[in-house]
Every structure is written in C-alpha cells, then in structure tokens.
Structure I
C-alpha cells in the first residue's frame, strides 16, 4: 500500500499532516477528515475543559461555576483553559491533532465552531462533535478535549 501525500503539514510541527481525500473541497470543511502523525512522538492528552475555571473545588461549589449564557463566551473560556495547558507544555494550536466537542444543544455548533476558528486559524484538527444531556456543572453548554503532538525537535523533560 502506498501512502498518499498529505494535504498540508502543521505550521508548527512537520510530523503532523492534514489528510484531505478531496483537497479542492477543503474550504467546505471546518475540520480535517483525518490527521496523520508521521513519526512516533510524545502525545499530550488534554482533559475536557468547560467554561468553569480549571482549578475548582470538588465536590463542586456552584459559586465557582458562574457561566456566561452565550455559547461563544463559554467556548472562549474553555479554549483559554486549553491554551494555558498548551503554552505550559510549549505547544501551539497547530500541534493539536484531535478535538472532541461535547454540546448540550447541537444548535450551538456553528457558534462554537466560529470561536474554534479564532484559535486554530487555518489549522483543522480531526474532530468529533457529540450532543449530550448535560455537563458536569449547571449551565455549562460546551466541553472540549484535545490531543496534541510534540514536535520531534522538542526536548523531553524528566525521564527519557
């Protein structure tokens, strides 16, 4: 079997390649049908982020979870949490290869996708959207989890 050439590589990580089976239709897609990681590398699995602060008490204290109503504002809060984790690890949005999006109302998808584009720009990770009954805190309408790949040139910290 011959591997097809990738559509384009991530601008921050040449080992991450966007796959488009019909490249001329890529403008019609807000996500990549697939992402190929071309070398074994370190992966970062980012836990689900909601509009709640990353660090909050458990069991939940509702005063810590005062969410805005607008899906765009909720999505920005979740993306800011994820951005903090990416920056902490020395990664960029274009190192993200997979996004799983959980919505309590599927009609919020377009607003959420518009905010994701603000962060990802032209980079389109693989993506799945799931509509669910409710999230972990009252009023939360979106949760996002992601997988990112460290560029091969990154220096590992800790045991090697």
Structure II
C-alpha cells in the first residue's frame, strides 16, 4: 500500500550509527516489534532520508515524529511538541535529517498538501558518539516514549493491537 493511502504516520528519524541520535528509529523498531497497526497507519523508519521522505508523507493527515531532541535539558529529558511548538522546534534545528523533515513539511504546505496535525516526541541525548546502542539514559526513556506514541494514536482514535509474544 502506498503512503498516499496512509492517513496517519509515525516517523522515527535519526542516525543509528551515532548512539542516541538513533532514538527515533529505535522507538519505531520497538513499535513494529510489539504492535500491529490498522491499514490507515504507517510506522516508518525514516533514518536520515531528508527530502526523500516527501513520497512517504504525501497524503498523511496526522504525523508523529520521534527524534533525539536537543532541548537544552539534562540527558534523558522527554519532550513533546505540538501545534505552534512544532514550528518553533524545527526553526531551531540544524542537523541534516531535521532540516530534511522541516523542508518536507514546508513543501507539503506550499503545495496544498499540508499535514493537519504534527506532534514531535523525543529525548535529550546523552551521547552522539559512534556506537550502535542507545546510552542507558536514552534507553530508559524508550518505553515511556513508545507509550507516548500509543497515547497520541489513541487520542486520534486509532486502535493498536499488541503482538502476542
């Protein structure tokens, strides 16, 4: 099924080669490993795709972005941005993938295909050094972030089913 048929997208972005920078992708991996989602929902590992995300987000009405967020707080601080806070969040970001998602949202808006609601969730990273594993501080926030994504989907009346293990 193409992204155009997906009304809701959960998008994890980041670079899994740089420890906590991969936080959003690790959340998506957890979601895909533990839950089933209705056909109208796509859960997407956006990695560092940048503008290539345009084809996956076209047609999306609601978007949850999960990312490592430099909000100035101590490592492990959980962040949630919605509404006007999202625009402020993307205005202040400087890494390549964050510019990419900002540009994708701007193109969608400029072409009359704006996403109606965007929520950004994430954690203050402890380390962006080379490494495939999250730091213990970021890993400790992962379950709460998964729960926060599920809460956003529930708020949008999406029924998610746990995969029996």
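Things worth noting here:
- Comparing FRET efficiency 1/(1 + (r/R0)^6) of positions 20 and 60 (r between Cβ atoms, R0 = 41 Å, to 0.05) across structures I, II, the highest figure comes from II.
- Parent structure of the calculated result -6000, given that helix-only ellipticity at 222 nm (-39500 (n - 2.57) for each DSSP H run of 4 or more, over all residues; to 500) is the read-out and I, II the choices: I
- Origin of the value 2, 9, 18, 20, 18, 15, 10, 7, 3, 1, 0, 0, where P(r) over Cα pairs in 5 Å bins from 0, in percent was derived from one of I, II: I
Quick note: the coordinates plus some simple rules give every number you see, no bench work behind them. Because the structure is predicted, anything quoted here is derived from the model rather than measured. Cβ atoms are built from the backbone, for glycine too; each structure is taken alone.
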